[in-house]
Structure I
Amino acid sequence: MPSGVTPINVAFAASAAVYDPWYIAMEKGYDVEEGIKIQMTQAGGGVSTPALISNKLDYSTSAASAFSAVLKGAPLKIIFTNADKPQYRLYSTSKDIKTLADLKGKSVAVQSRGDTFEIATRIELLKNGIDPNSVSYTPLGTGGALLAAFKGGSVAASLLNTADMAELGDAVNKGNLLADLQKDVSMLYMGIATNDQKLQKDRDQVLRFTRATVKGREYMKAFRDQAIDILTKYNKRDRAGNADDYDQTIPLLTDDGTLTPEAQEFNAEVSAQILNMQKSQIPPIDKMYDYSLAKQAYADLKSAGWKPEK
């Protein structure tokens, strides 16, 4: 490792295209340019969030999981939002279920309680004037159980992404499309969380990591083929599948790494409902989010005239 470069531990929950900004940052050396070296740890939010709280991890990309901990008083903050739209469509498993209102008293499949599946579904229901608690949420994990439940009709509906729909094939047509959440929902889908101690004692490093992230995502948006090649190098998946994932992901990305104040508040209210918290118990927004470094990173690069190069 070059002299003067500090290794940082970053948890990745998956290896999909939404993580490409960090793969690119490593591949193009943007992290080293900023005096850091990203070291990836594969861990979901259930593991990375406690590690972040205990200072065993520097950064987590499982922002939604970290946010639930923040609501409960954990000394963490969301500092960057890479994507604010869920890549999901809500399908029923039966032609008899035609609208969101038809889900009342029925079950929706999610991966785990309080995850992005559940949060996105609750936001969609609220936007349509439906009590999110009128629906039950059945956790089925991240494997094939969710798709099996959809095929078997043991749940009334499930959120599906493009890959899920391709795997299900004609089974998708046994029900109805109830909502396109990518179009309807703005939420804390995926980004960066860190702890308050890191922000207070090593704020410059947080800025440098954020700046490396911004460089990676701007390269990703500018150079499709190269970004897909880098994604394929790191996740070892089929390039054609990665290309589809890339094309589905680009529309999900935020403009500047932040959520709007309205989306911040709405996301907090929905997440608090899941935790059975009263609205009065929700911490102030500035105690949960700190987008100042995301804004500074973009301002720094604009001031320097930085642009990604192949």
Structure II
Amino acid sequence: MGFWDAYFRSLKPLEVEEPIDVWVHRPPAYVLARLLLPTPVSPNAVTFGSIFAGFGAGGAIFSGHLPLAGALIFCSAVLDCCDGQLARLRKSSSVFGRMLDGVADSVVSAVIVGGGAWLVVHKYHDPLWLLLVTLVLALTTIVTGSFHTTMYDHFKNVFLRMTHPSYREGEDLSVAEARFKAHRPGMSLPMRFAWVIYFIFMRGQVDYAEKFDPTTERLLSENPEFNQRSADIYRKHAGGLMRLWRSLFGFGSLVFGLAVSIGFDVTEYYLLFRLVVLNAVFYGYLRPMQRKATQRALAEISSPA
């Protein structure tokens, strides 16, 4: 099997993979995963490597070494892709590994997004009115940007659940809570901290998803098992929107944009792009169209075949 054939077999379905990951982050991640395959290095160790690279990028940002920060952000993204690919190559994917990966994404994004915002505020701090305006715009960009990646992750999981029987990304909040209670006795302090971050992310995702597209929960509850007819219907209505989700709003796109903009010290332009252009697409187009797609898919699935 050639390199690219084997590489594409290591990916999730391309319908949900971010293009920036497929063509930029995941090829070197795949090479690293193949090198690590015969070693005792675990996917979770690679995840921690992604976190350390993210913290290193934060340190480089605050010390003024911006090209190094950009390189470390890119390395963090590659390691973030590598852990899942290594797990799939070993056929050792686990719920805990996916939880740890989500926690790593949250921690790394907090460090590098916060660092990027600090660069912009530090650059535009005088006079006072400019500092205040910059702070408000930066905070708005951070908050809405978290909504972007959270909703991409949510609808990616919905799309996989509806259309791919062998993929089950994410877990329900009630299942996670039960899993936490079962493992809580004797749990270490770092693990409890990881669970706190995980629950903050999950509860935020559930709450915002209910506001963004209230019909999604009903669609999932009425289709608990994979069905080819339902899959075809959902793909027909939501497939085009998923292409837009994965192209612009995923974590890989966010990290790559920050790596480039921070490395070249033009972070303000990237944050402005996210604030104006991506929010216009997110709220003006994706939210109403996603609601319509879910409602239409549910209505067609519920109708007699």
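Coordinate-derived values only; no laboratory data. Everything numeric in this text was worked out from a predicted model, so none of it was measured. Cβ atoms are built from the backbone, for glycine too; each structure is taken alone.
Quick one: helix-only ellipticity at 222 nm (-39500 (n - 2.57) for each DSSP H run of 4 or more, over all residues; to 500) came out at -25000 when computed from one of I, II, so which one is it?
II
When distance in nm of label points 7 Å out along Cα→Cβ at positions 10 and 58 is computed for each of I, II, which one produces 0.9?
Structure of origin is I.
Mean count of other Cβ atoms within 10 Å over residues 50-57 computed as 16.2: which structure among I, II?
Comparing all candidates, it corresponds to I.
Given a value of 63, 48, 32 for Cα extents along the principal axes in Å, point me to the structure among I, II it was derived from. Don't skip to the answer; put the middle values down first.
On the way: I: 63, 48, 32; II: 65, 49, 47.
Only one of I, II returns 63, 48, 32 for Cα extents along the principal axes in Å, namely I.
Assign the value 3.7, calculated as mean projected area of the Cα convex hull in nm², for residues 202-249 alone, to the correct structure from I, II.
I
Work out which structure the value 19.4 belongs to, where mean count of other Cβ atoms within 10 Å over residues 18-25 was derived from one of I, II.
Answer by label: II.
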